[in-house]
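Before anything else, here is the set of structures, which you'll find just below.
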Structure P
Amino acid sequence: MSKNYIISGLGLEIFYKDLPTHRIWNQYNSLCLALRGDGWRAPTLIELKAMHGLHLLGVGNFLPAIYWSGDIPVDSFGKPKNGLRYCVNFNNRSSPDVFKENIHLSYNQFRPVRTI
């Protein structure tokens, strides 16, 4: 089995590979529960940006693809925009492009994390 990655400063353990692709966002919650060990979840936007930094260093076996965050965008009144999640584009080599995606899209990558 491959080794998970640790970002000590964030107290974060990153799963060693992406979960299977072509799933909608909600299906990844079930896959996280099926992983060995407790606490696997979608990364926050801050955690995903840190993972992008690893990608820029060639660490973590990340694909040049779009990765899901667990963070939900809010409107100008602070109300969650259900059905959307923030994503980070790992194709950009200089800085992480952040945008919102519909949770029913199935082409994004997903890398679970857990707090250590």
Structure Q
Amino acid sequence: MADNTMGGLSDLNSTNKGGVTNLAAINQTLQAIFPRVNGTFTLAAATTTNVTQPNIVALSEVFWSPTNATAALIVRTNGLFHASSTAGSGFTLSTQSGSATAGGTFSYFVINPV
């Protein structure tokens, strides 16, 4: 009876290398389709704040999170909302109350449609 252990391990190793190559290609494709678009901003002393982000597209969804107490208060009391996006440029946040805001710091991420 012949021992095929070495041949079997060699075949398994080749298969695994091919799988790793395929996973790397899938990862690269997903990163191209869904790039990581994120950053931080500080609200201007105005009723609107423009955030520069060249990776914005027409139907981008922008999600932000307060990173200090001032920002949390602004969201709660002034009704901060995503007013508009300009493809290739960025997005604008405004206050529903029409009150000027300043000093609130936020982190954000963007999901772009495929």
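Values in this text are rule-based calculations from the coordinates and carry no lab data. Note that this is a predicted model, so its numbers are computed, not measured. Cβ atoms are built from the backbone, for glycine too; each structure is taken alone.
The figures follow:
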quantity	calculated
Source structure (of P, Q) for Cα Rg over 2.2 N^0.38 Å, computed value 1.78	Q
Label whose coordinates, when distance in nm of label points 7 Å out along Cα→Cβ at positions 58 and 74 is calculated, return 3.0 (choices P, Q)	Q
Structure (P, Q) behind the derived value -5500 of helix-only ellipticity at 222 nm (-39500 (n - 2.57) for each DSSP H run of 4 or more, over all residues; to 500)	P
Origin of the value 1.4, where distance in nm of label points 7 Å out along Cα→Cβ at positions 26 and 106 was derived from one of P, Q	P
Comparison of P, Q by distance in nm of label points 7 Å out along Cα→Cβ at positions 66 and 90 - largest value held by	Q
